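Take a look at these structures.
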Structure I
Amino acid sequence: MLNGEIRSKVDQVWNAFWAGGIANPLEVIEQITYLLFMRGLDDIQVREENKANTLGQPMERVIFPDGVYRTVRDEETGEVREEIPYSALRWSRFKNDDPARMFAIVSESVFPFLRDMAEKGTAHAEHMKGARFTIPTPALLAKVVDMLAEIPLDDRDTKGDLYEYMLGKIASAGQNGQFRTPRHIIQMMVEMTAPTPKDTICDPASGTCGFLVAAGEYLRDNHEGLFRDKDLRQHFHEGMFHGYDFDSTMLRIGSMNMQLHGVEGADIRYRDSLATGHADDADKYSLILANPPFAGSLDYETTAADLLSIVKTKKTELLFMALFLRLLKPGGRAAVIVPDGVLFGSSKAHKAIRKMLVDDHKLDAIVKLPSGVFKPYAGVSTAIVFFTKTNSGGTDHVWFYDVQADGMSLDDKRQLLVAEDKFGPVPKAALSADEHARNNLPDVVARWAERTGSERDNPRTGQSFTVPREEIAEAGYDLSLNRYKEVVHESADHRPPKEIIAEVLALEDEIVTGLKELEAML
């Protein structure tokens, strides 16, 4: 977690952007992203220089070559006024310039350099084609650079936490919040799907790449040996992570997020997931993690034909379910957030996609989320659907869990209800029964592990239980938790009327006797 001092610095810069006329949080984080990227490029160059000096060999990767990057000429005479060397574009150099000089270097040389990098072929460089410098004043640029210079970004966790904190500010901005799923919900989904070093992971609506980042962090924490294996290490950096988005700003932010979390060559690319054919990516991925935007309906004309072949509908939430089935390889698994309507919608298409999950593949679980999880920018009721693509059925029992508390208040403020060390799906300290009532996520992860064992014996009056496939089929493939959950009713007194009347008469006699005794005493 970031300390209060660093958070305060970020807040100060955010306010400075606001005062400088940049109120869009996406634009703010994008400008900071470019500067973080330049600092990262300088760090790579330093490591390459140190490695070359130690081994006495030429540098394998040169980002800032020797020589002149740009020649500045007098507009009237054409004479050379100044030569800007590549070294002047390095973070370690321009951060020490005076504000006016720094502003000129960054705006006139650094940003053209970023755009030129697209020719070098990396996905991250490709996203820099549209890089624009919009910081309005030298003073603001100097303030941002000074803030970033004081943060020890050689620590991957600090870089990641810094970026997560800034991404949280996107969520608080209302209209842009759809790009961000709460981090603790993402972590729970990752814990439950347990990515392996050989997985190929995709998020077809990647946004800021929160799911891919969390999967990478899970692998670092649980499979440290993968970085000692050359093939697994290469797969981690170049073949494991894939994200689609059709927003160029999100592609830049998401790609930078992956870089800051130590993934060097993630495949983050432009694609309108529902409007593009998927022949190249069909049956390719072993794990899908996603919370796609559900925008209502699309016209048939704009919808990919291979998705309509799975389910004929204009509903985006159903088309995304078809997309997940299309992209997964047999044996591949998915954890995806859907609006509640997917679970019980009565249209032919709704029923068809649910029947497909239950009968043609293996539906593993439905985890119902409280409706306040996505506040303050959305109050929609959602659930997480876990399934495995088999093409041959396999659903036995479906595990249901009713999450009633996620560790934060379910109002617009979304304040922590437990201590930080007891927050999230894998807290650092054990929770008491009272704390469980405020944070169900650790219990979800623990019970998920027992879904084929002790959970089978749970009564349907509890938070979690299983339902056999046959019963779901008989219910018309309704997957809403309330369809199967049983409500506990307090037992009523069903004694015979004569018994109750006799008890009342006996009580009346006692009262009369007591009154007579009291009268005698007076």
Structure II
Amino acid sequence: MTTNETRRPVVVCGAGPTGLMLAAELRLAGVEVVVLERRPGFTDDRESRAPGVYARTIEIWEQRGILDRFTGSRTGRYSHFALLPVAIDLGRLDSPHAVLLLPQARIERVLAEWARELGAEVRRGHEVTGLRQDADGVDLEVTGPDGRYRLRGAYAVGCDGGRSTVRSLLDVEFPGTDATADVLLADVSGMSRDLPGLRQRPFPFVRSERGWLAVSAVAVSTAGEDVLRFIVGDRSRPPVRRAAAPTFEEVCESVAAVAGIDLSGATPQWLSRFGNTTRQAARYRVGRVLLAGDAAHVHPPFGGQGLNLGVHDAVNLGWKIAAVVGGRAPAGLLDSYQRERHPAAARVLLNTRAQNVLMTAGPDIDALRTVVAESLESVEVNDRLAGELSAVDVRYDLGGEHPLVGRRMPHRELTAPDGSTYGSPRLLERARGVLLDLADVPALKAVADGWADRVDVVTAACPRAAADDLSAVLIRPDGHVAWVAPQDRAPDPRELEAALRRWFGDASAGPDGR
């Protein structure tokens, strides 16, 4: 084993969307970071379970100024809940976004390029095999193409998936339930979309006593044909832990048995399998090591929420680690990561469990599906699930009476003092805190001057300010609102100062923030 390398402030284990997003967030804050990835290369473009992302993830990428790098379709308005016949209308969200359709493999490539541009080092083919920590840092044992070595960092984050090595080395409890179903996935070309028994719109879906089958179009093959994704939950197949991908013959047999469809004439592009294991780490932090993404929570992929959940973990965590590494974090800032993200993930696990039940067969489930589908006809119920699936309605418990505190800052059109207009996401491109002064209050700016090295002060007018009941807003780097001055009373600079200290530590010594 080689000698220790120079200490790195943060080591990220895993170069999936969560790890790469976290690496970029750390670099935006000026923190040195190395990413260790077990796989030698990128995921093949054809091998992407996640077909796209929802509004909140799209908003985050817009806030960081990278949305234009993701070249997918942004016209989708609808999602589903347990493939019920009533769609979830994402077009009613208080957001200009709904769904961005592009495969996970492409998302990883874009995030990897961005992270590298920012200065992150990504080492592929490097696997973590051991971990020790002390009061000053974390030592990782790593096996790479040239042998074994040690890497020391001030902090480490396990973003290494549902079978996380980091979580295992930490011996963190991972309570929940094991898989009860074996679900097969096949992306195929050479099949028509217009199949008997699959005419349900907007989401073709069949249930029978044997199981269920869902079909969607995911891509276009090199020959110009549609690539259809067949996902079949076959109740006759017991769950198999860590099994290899199924054969195409297995998929054809299950599809025929469940839905009476002959898939044998199609050409398979990719085959995979998954289960409905549902688990969540009891602790997201053990000393100087933290968990994010699938390393912290696993659930069935129903509703397409997993990739989004990991990205949101990364954006919540990145600025907090950076503040600690930079020596400016207030007490307990890093512990707020679990307080905020654990309940958010628990809610996703709750709704995916519900969807898992609703997708099974039987007269009792038939009745339940009917009741739930009828409930979704209600605008109020539909809107609530739209906010939940998209994560637009996530609210952290930060205290405060204003309904916006703890929620993400919604997209608003702003007018600068020079008369130019722009969208509020642009405020967060630097991944810093922002005091948005909508009433031009000098006393607030005077207070915020003490945090000028961490918080930008922006004066602007907003046509929606009255409706939102806002005269000033303190926004954290992750886009969530930490403090609000409502319009019905004069802003209190002491309240702003308390919020700044709570989230950004003590003020700098100089009046210019340096």
Structure III
Amino acid sequence: MSSQRDRGIPSRSPSRSPDHTASPNHTASLNRRQRDRDLAELAGGRIVDVLVIGGGVTGAGVAMDAASRGLSVALVEAHDLAFGTSRWSSKLVHGGLRYLATGDLALARESARERDILLRSTAPHLLRPLPMLLPLVAGFPAGAALVVDAGLHLADLLRRTAGTPRTVLPGPRRLTAVETLAMVPALRAGGLRGGLLSWDGQLVDDARLVVAIARTAAGYGARIITRCRVVAANSDGAAAIDTLSGSTVTLRSRTVVNATGVWAGELCDDVRLRPSRGTHIVLADSVFGGLRAAITVPVPGERNRYVFALPQLGGRVYVGLTDEPVDGVTDTPVPTAAEIDYLLDVMSSVLAVPVDRADVLGAFAGLRPLLAGKAGRTADLSRRHAVLTSSDGVVTVVGGKLTTYRRMAADAVDALVRADRLDAGPCRTRTLPLVGAAGWATLATVNAPRRLVARYGTEAPAVIECARGDPRLLAPLCDSVDVTGAELLFALRHEGAIDADDLLDRRTRIGLVPADRAAAHPHVKALIDLVPRSCPEG
């Protein structure tokens, strides 16, 4: 694999120059052998500057921020990277339009800035500009359309303030009915007055973002250890269980960051959360006649609530999402029948042919780690994040959104530094590229299939190299699945995957459609046995 020193960020003009002063001295590859070595070192008494608990986007972000400042870091996760909330998002990196509607200008501005950083500096290989269309159908008041249009133009002002050029995210505009139907052929034509078109950012996959952040942290020396469940923590470290061996481990550190999301209260009693469940359903793109834009559908009778149809690679569309309060936290939330019907009903309200249960290929749900507040509904609670220090000295970072993970991580590490507990410089992640990152012009020259470049960036040729000696590994695993065996071997050797669930449900998203999961599972199990003979470690 190419070294991270070579991964500059040339981008569309105008663009930033990435920070080349920080270059990793360690491998960015994660695998079972590396995991076991790192855990053995910690169990042997090694003291690190920062122990991060939680392997979602926030925890990985904290590990990367701290390691890139020169601190010694260990991240431990009870399951796998991106096991929890971080893999269940809408895959949007948005500029804060919703926050404008609620009057939170500061949060909207922060979202626009962080979107720009991801799009143009740190992860342009994992993001793409996404057109978003709000159809002006019969029954949608003209006055409401004016309000939305004004909001889109205000959001565009934030886009300009953040420095994102229109060559990356074009400004909003109103479309005719003919233009609207060309972008979304499945819309109901009767009474259609046109549409409001805007642009936002979309991740190819949220779980891939988490893995890229964790691997970048590892490249700067962070120890990334999955299957290590923390059962108690204080400012000096934590007691944990290696769930692969069943042994207990004492982890020693100078500081501890609790980044466990909806589970944060289990480690720190004074953290108060009101989790809510967000559900999506998976449909085929053919149901919509081939989407050229995401669809934004206002929820009837609600203010500032929408259902989205978001096109994905591989001919799938995610429709979501709900916002339902939950009383208990579970590892794998389950969508309810009522939520699925709700999404189908709202989306059908703008389509010529309604969608129904027969069209649903799969469904998934995640829990939002919302900070408790005075709002009666979880939908009305703030999406701001908070950095809290408990009486035993553990720093908890909670709340927030996937888009602002970098800012959350920086605030958490800054809190440690301000407390004079660590000697480290300022945050440098604004211009620190993730593994595989390059500007769009450079990505266009990468010698690999476009589908692989969209998921791996400049590392796409290294994925292909995993098939050396066996071209069959470059073929799709099975019908309806475009993932190849080479990608799975790359995930096992370099992306920290350990078992079939990691491969099916997080390194790829095959598992979102149960039929695809069942078809691919035997091929995945067979490939796991090939790892010692394939794709040499890098």
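For which of the structures I, II, III does the calculation of Kirkwood radius over Cα pairs in Å return 26.3? Walk me through the numbers on the way to the answer.
Numbers: I: 26.3; II: 24.3; III: 23.6.
Comparing all candidates, it corresponds to I.
While we're here: Comparing relative contact order in percent (Cα under 8 Å, 6 or more apart) across I, II, III, which structure shows the greatest value?
Result for relative contact order in percent (Cα under 8 Å, 6 or more apart) over I, II, III: largest is III.
Each value in this text was obtained by applying a stated rule to the coordinates, not by laboratory testing. Here the structure is a predicted model, which is why all the values come from computation and not from measurement.
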